[in-house]
Structure P
Amino acid sequence: MDHLLPPEIVKAEHSFTESLAACLDTDALLRLKGAYVGREGSHAARMMELLKAAPKDQKRELGAAINALKQQWEEGLKARQTELEAVKRQRNALAASWDPALPPPVPASGALNPLNRLMDRLVEVFRPLGFHVEEGPEIETEAHNFDGLNIPEDHPAKASSDTFYLAAHPDLLLRTHTSPVQVRTLLRVAKDMAARGGIRFLAPGRVYRKDEIDPTHSPMFHQVEGMLVGHGIGMQHLKGTLEYALRALFGPRTEIRLRPSYFPFVEPGCEVDVSCPLCGAKGCRVCKGSGWVEILGAGLIHPNVLKYAGIDSAEWSGWAFGMGVERMAMMLSQTPDLRLFFENDQRFLKAMGGLD
């Protein structure tokens, strides 16, 4: 059609659709109708004047093209009028149903995920004991993730079947625990350890392992680790600190027990159990009838870990612990599937106190 119409009419044809969509009420639509198909001064009127002045042998084809374009405009205007009338009816119906005595709608407010709130709670429990928070990168080196923690070369955790290594940088990996923060912090403070008189901190954060996703496993999860280094630190200090912290979390009647266990970065190492907070240590499904629930791993810092950071293990000693946040959250809330913590289902979050 464009090759039969003068340039000014072709331009009007191309702008019609955009102008039509910009009409948001019937007044604007009436103005557009007058500009395009009105009797005087409109694009349609100018097209008829061009038709009269056209050579006789072009009048038939030009007239057909003008009529088709005019019909296209009229149909578009009619369809848009129908749409605007429907919107107006909908607004009128809504206005008629509005009760000014009702309170205004309040949008739903978000909140921290239960896992983040639990980690914040752990930080607040340890803060009165002088612990501060240290952070580290989630992409780590083998040296910080393994070597500085006295993990041997043949340890299974170093296998690519357990750890996410970066293809472009094989010496880099997604950290498998928050313990590299311990290594980085000890390396940073080693020179002024004497002036500090020791150090104590927590390291909360995300970690990654090659686990299949199921109700109790995920390739991404959270840990909170703690470390204390000072003079004459022993297992009695570790037990006393954990007893204080776990009673603050689970209740003043909570009992703890330490069972011997092996971790490369502590010696001696132990698993720490708490008396089941859900049944009062009487025996239930969560504690499998034993009255005890495993909650974290801990131990005295291995001398090789201190040596790697340049700290004299004959002068300094300390302890460290690490706990899985999802495991603790599942136990406290009796949630059977850890995937619920990551799905942002508002019904679950509301039940967990995550939405007001």
Structure Q
Amino acid sequence: MPDLDLDLDYLPRMPARKDFGIGCIGAGFIVRDCHLVAYRNAGFNPVAIASRSRARAEETARLRNVPKVYDTSQQLLDDPAVEIVDIAYPPHEQIGVIREAVRRRGHVRGILAQKPLGVSYAEGKEIVHLCEEAGIPLAVNQNMRYDQSIRALKCLLDRGVLGEPVLATIEMRAIPHWMPWQQDYDWLTLRIMSIHHLDAFRFLFGDPERIFCSARKDPRTKFDHRDGICLYIIEYAGGLRCAAWDDVWTGPAREGAEKDIYIKWRVEGTDGLAWGTIGWPDYPSPSASTLHFTTNRRPGYWFHPRWTQVWFPDAFEGTMAQLLCAVETGTEPEISGRDNLKTLALVDAAYQSLDEGRAVAIREITG
């Protein structure tokens, strides 16, 4: 019977040097309760923070023990102690901050941008070009790649425990917290929530050929949008099919009915089956994601590995760690801006599919 290594590689690789000075631009929930909590837990070194609101930046700095607060992002970027720029601004504002950051190439050694990397594939390309021209590594905070169940699943796939992937699905029944700035766009779910799942499919299985997307408006969201409840199918050249239901309505759970909220994923292969849950819908309760798998390497058994880490905030150790590792070794980040363009192209292809009512090949976006 073949060996089955149950020591799954689900934790991120850490840099040898953890004292790079990190400057955070943004002081909202994701920085306050995820980035900075994870960085402190990992032993990283946040040295400064700036936000559009000085009061909010000061509050976050006090709560998370960040020593310097600046009035503007430009002032923070001028600080020679800031070696790593951590940007958590809305997508339409990131390119302006990055233009300023690359001008400080003398002391700025790496940039971690929030997803989505701009408002379109074209804008993402411009951001990547800015950083490459300056010689500054750019990473993107696609944090679902560091959810523990997704990384453990990737380990199983890489080891061949499941054989050749045949079908993969993600079913999300959850109610995201939409941000006020989203009212300025005509889009909602695909670029903000589905991008997690689209990028996770790419992380697990590589780059697909085409996508078909169907969507309707979310009855709960008051501002206008094209993409509320989204369903999509992704096609791979080898036959693999991936599909997701991104249901941001989930029934009238906030209007008086009982709720049934969860995120489940499932991968079927020629030699095994794995399924799991994502703990995020339980936030702020610390609920770990889960993994269950069976394989013909051990007929008749289900395996249920568990861990204590959770997606929010622990996965954010990994998104920063992979950039710090790249900076200290002179290599590409695991989630580089260049790689993330392929996720942005997949998102844009989903929107084109939605608008035109057909499957759209990714090459139609990338050229």
Structure R
Amino acid sequence: MQSRYSLKLGKPFGIQVSVHWTFSLLIAWIILISVSRGMETTQILMHILFVMALFVCVVLHELGHSLAAIKLGGEVTSITLLPIGGMAHMSKMPEKPKEEFIVSAAGPLVNIVIAALLWGYLATFHTTPINQMEFESITINNFPLMLMAANLFIVAFNLIPAFPMDGGRLFRSALSVRMSRLKATQIAKDIGQVFAIIFIIAGLFFNPFLVIIGFFILLGAKGEYEMIKYQDVLKNYSVNDILSTSYAELDAEDSLGKAAEELIHISDNGFVIKSDGEYAGILTKNDLISGLNAHGKEGKIRDVMRTDLDHVGTETPLFEIYQHMQKNREYLLPVFSDDQLKGVLDLENLNEFFLIKKALV
């Protein structure tokens, strides 16, 4: 999603900020509503400008989370703007309750600071009293006040204890002081899903964006809980505990037709490809199918094999590599030790390993 469907805007503090293509749907919706209300072109442009200013505040909100996380040892790869807000992608998140509380609170605190600055501007420089402003549409006159109110709304909305929103994370961090992170996540997830259902029902009657937010919370809460379950089970294991030393091999000069025939007889996600007896890359099932469509059965494996995959070490924490494989949709990875191929890591095998260990708990 980050590279294919997003427009890159810049890298403040080394964090890639992008806007997802669906953001254009929000702009289109604003224009449609504004036109249906008979607004003039200048009024429509003011509404669009207001949304752009609001999303700058959202970026600053996510940067607040991100910089706090980095300060506490976390790793942030990017921030993506969506129609319902921003999303910081963290490859490593501080897990101690106090640290999670700080990271979760940092975003809303940024919006409080923005609102305070706007209030200071209104109190010092704005000449029109609030009770004399018109609010039928956004104008230059009421723009700062509306933006201040929007930032305060972001704070209030994000502090609803609905996981995975900031309030839900704050709630989980507080619970984690007295119970396991998994149990705390389950409670926060259940409460978040109740709020999600409320949003969906309310959205059907009042605002369709509430339906979208409700489903975001519903899926986000479930996804976070599943990830924490994997972390809880896999945290004490490394790649070496699940390494497959028996794997299917082909040569880079073999045809895709041969690979297709061999695939029928193996249960793995693909092949280790060698050239002159040395490791050369990985050919997954998906790569093979795409290659057959593009080059036919006479095409060569070397033209479609993956040579850009990260080399996994045998001592790499299993949960860490699980996150990597899930995020990048990589189903088969080569495992090395001292620059020698030791085997492969298959995502299907990893999932089976998780299910077995979970059942034994």
helix-only ellipticity at 222 nm (-39500 (n - 2.57) for each DSSP H run of 4 or more, over all residues; to 500) derived as -18500 - corresponding label from P, Q, R
R
Looking at structures P, Q, R, which one was Cα extents along the principal axes in Å calculated from, given that it came out as 111, 56, 40?
P
One of P, Q, R was used to calculate Kirkwood radius over Cα pairs in Å, for residues 47-174 alone, yielding 16.9; that structure is Q
Assuming 5.3 is distance in nm of label points 7 Å out along Cα→Cβ at positions 207 and 343 as calculated from a single structure, say which of P, Q, R it is.
R
Structures P, Q, R compared on relative contact order in percent (Cα under 8 Å, 6 or more apart): the greatest is Q
Once mean count of other Cβ atoms within 10 Å over residues 191-198 is calculated for all of P, Q, R, which comes out largest?
Q
Taking distance in nm of label points 7 Å out along Cα→Cβ at positions 7 and 119 for each of P, Q, R, which is largest?
P
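Only the coordinates and a few stated rules stand behind these numbers; no lab work does. Since the model is a prediction, treat every value here as computed from it, not as a measurement. Cβ atoms are built from the backbone, for glycine too; each structure is taken alone.
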